[in-house]
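J.: Listed below are the structures to be examined.
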Structure I
Amino acid sequence: MTPFISEIIGTAILILLGGGVVANVVLNKTIGNNSGWMVITTGWALAVYVAVVISGPYSGAHLNPAVSIGLAVAEKFPWQDVPSYVLAQMLGAMLGSGTVWLIYRDHFAATEDAGAKKAVFCTAPAIRNIFSNFISETVGTFVLVFAVLYFTDATLTEPGTVIGLGSLGALPVAFVVWSIGLSLGGTTGYAINPARDLGPRIMHAILPIKNKAASDWSYALIPVLGPIVGACLAAVLMLILS
């Protein structure tokens, strides 16, 4: 499996399971309806774990343009590979979110709340304040990337090898994402990943979802630029401290 294919599959799995838990909680007539924020944050953390286990041995499991850019700034990943990783992550995010819609199509039809339908695909602020929302996404991603830089070997591994302690090596990043969601996610829904938000937002715009809300393109840059800035700040601080 090439790094490009690995990033597509890993990001698709991430969004399939992450978007899937949101669908299970917010859409009508699901078994998990209204089960709450703890279920959503736990589901996203476990989605990260599964995705990293699958793609880690082949691509390093970036699964996030901010991570790829941050690692390049930190001189732990070649800049020439960043565009292909970002493209793969976007394609994977779109594939994963489209699959969530396919699986939950009957429940989308049973849900009247257009905002809940959109929430399955992309984030939205609890209180809309562009500056505050940008800071939230920046800080959340800073924590993610700063932690990743200190507990993982972010360079590419030989195909077929495993990371850390086998599959258990994927647990730390899952715990970091879980912590970010529980502690910092209440403001913007913690995209902390440009592909995670932009790819599914594009799918929300183009899929034939009945009675859907607008895709809110006026907000879309916040979960793209905030994570990139946060990742770069984390990388610069790591270089200063090293």
Structure II
Amino acid sequence: MPLLIMVFPGVLAYVLFQEQIGDDPNKALPVLIKQLIPEGLKGLIAAGLLAALMSTIAGALNSTATLISIDVVKKLKPETSDARLVVVGRITAVVVMILAIGWSTMGSKFESIFSGLNSMIACLAPPITAVFIWGVLWKRGTAQASLSTLIIGSILGGLTFALDFGFELITKEMGIPFMLQAWWLFVICSVVFVSVSLLTPPPSEDQVKMMCWQNPLKEIVLKPLSGITDPRLIAILLAGIMSGIYITFA
């Protein structure tokens, strides 16, 4: 969906208003709003963007505070009272906000907010994606392999981002854009997951019964369709639209 929501409108903007946008992709959204939106709706769109931004920040701060207070402090010190956990969550939110303000000054080092955000996600997502996909589709995967993949993948992802952000060694010197960096990190994480799984005892049937996809082919092909809202039909339609866009604009 991000392709249709974020990338495709940018392509349309460049086709329609190439002269106004020029070589600066950050002008795409302002130009679209200025050229296509009636005067009465421009303020409403601006208010909607600000509201979405505030909601995203609030959700991120709440998630971070919950993660530290419940999943870290409560695990290490189960006797911690709820009032103390609330204080820890508030302190966490303040610290994260200060760090975010400091990090925001680095935005000029990226081509755009979109590319900067996806550059960071490309380094963080591969280990999580590898653990999720292999864990769901492969019964032989183990807990030790998941933990090892998350630790090693996070270290490699952080190192990759640091080298590329500070010295541009990977993007400029090696010629590997951030999307391909994500792919190769995923491959490395998959190798780690499979290797550690084969070197550790397999999980019991009870452990994987509710975690793994027992028969993917049965769920995808043999299960009867439930109607036009069946997720498989929607997925095929979305894949077709995405393929058409890539073929047309690539």
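Values quoted throughout were computed directly from the atomic coordinates according to the rules given, and no laboratory measurement underlies them. As the structure is a prediction and not an experimental result, all values here were calculated from the model. Cβ atoms are built from the backbone, for glycine too; each structure is taken alone.
J.: Given a value of 31 for relative contact order in percent (Cα under 8 Å, 6 or more apart), point me to the structure among I, II it was derived from.
T.: Checking each candidate, the match is I.
J.: Work out the source of 51, 39, 30 here, i.e. which of I, II gives that when Cα extents along the principal axes in Å is computed.
T.: I
J.: Quick check for you: by mean count of other Cβ atoms within 10 Å over residues 41-48, which of I, II is greatest?
T.: With respect to mean count of other Cβ atoms within 10 Å over residues 41-48, the highest-scoring structure among I, II is I.
J.: Quick one: FRET efficiency 1/(1 + (r/R0)^6) of positions 17 and 145 (r between Cβ atoms, R0 = 30 Å, to 0.05) came out at 0.90 when computed from one of I, II, so which one is it?
T.: I
J.: Given a value of 0.95 for FRET efficiency 1/(1 + (r/R0)^6) of positions 113 and 137 (r between Cβ atoms, R0 = 41 Å, to 0.05), calculated from one of I, II, which structure does it belong to?
T.: Label of the originating structure: I.
J.: Out of I, II, which one gives 4.8 for distance in nm of label points 7 Å out along Cα→Cβ at positions 9 and 209 as computed from the coordinates?
T.: It was calculated from structure II.
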